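Read the figures in this text as sums done on the coordinates, not as results from a lab. On a predicted model such as this, the values are computed, not experimentally measured, just so you know. Cβ atoms are built from the backbone, for glycine too; each structure is taken alone.
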Structure I
Amino acid sequence: MSFDADVYEFLKRVPQGRVVTYGLIARAIGRPRAARQVGNALHRNPTPVVIPCHRVVNREGRLAPAFAFGGIEKQAALLRDEGVEVINGYVDLGKYLIESF
C-alpha cells in the first residue's frame, strides 16, 4: 500500500465526534517522523466525504488554517456537526482525541 493509502485507511477508522493529530497518524502507520507528509496526503484526499480529513488537527488541537476543502470555518462546522466543540479554532484534545489506534 502507498503512504497516502495508509493514511486514508487509518483515517477512515477515526470515529465521528473524535479527532486525531497528524503525528498520531504518522506513528500509527509506522512512519513516526512523517507528520508533514500526512498533511500533504490529506490535501490530495480523493474522497473527502469518505475519508474524513476534517477530523485531523495539529498537536495542540488547532484546526488547519488552510483546510483544503473549504477553510477553517468549514472544518469547524463539520466537527461541530459531529458533536465536537470548537473554540477559537481549537479542539480540546483531552476530550476529543481518539483514545487508541
Structure II
Amino acid sequence: MSQESDHFTTEKRILMAMRKTLGNIVKDVTPADRSLQSPLKDSTIEDIKMCFNLISAREYELAKAAGITVTERPRFIDEPKTTNVVSIDSISKKTRT
C-alpha cells in the first residue's frame, strides 16, 4: 500500500468512528417518549446535522478518489423495494417448458 492509500484508509476509519460515536450520542440523549423535549438546543441539533453532512461529503470524496461509485442510499425497513431480482435459473426453466 502506498502512503496516500494508507492515509485514506486511516481517514476512512476516523470518519466511520466519528459517525458511529456521534450517532450513539444522539441516540443516548434522545428521549424514548416523543412527548418529551430533547435536551439539546436547536443550534446543537443543527451543528450535529452539519457534522453528519461533512462526514458524508468527505466519505463521498474518498470513495470517488478510490474509484468507487456510490449509488446506494439508506432505506427504511418498511420501504417498498423498487427492484425485483429474478434468478436466471427460473427464466431458463420457463423457456424450456
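Listed values, structure above:
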read-out	value
For mean count of other Cβ atoms within 10 Å over residues 22-29 computed as 20.4, the structure of I, II it came from	I
Identity of the structure behind -10000 (criterion: helix-only ellipticity at 222 nm (-39500 (n - 2.57) for each DSSP H run of 4 or more, over all residues; to 500), calculated), options I, II	I
Which entry (I, II) yields the derived value 66, 49, 17 for Cα extents along the principal axes in Å	II
Test item: mean count of other Cβ atoms within 10 Å over residues 54-61 calculated as 13.2, pick one of I, II	II
Ranking I, II by mean count of other Cβ atoms within 10 Å over residues 14-21, the structure that comes out highest	I
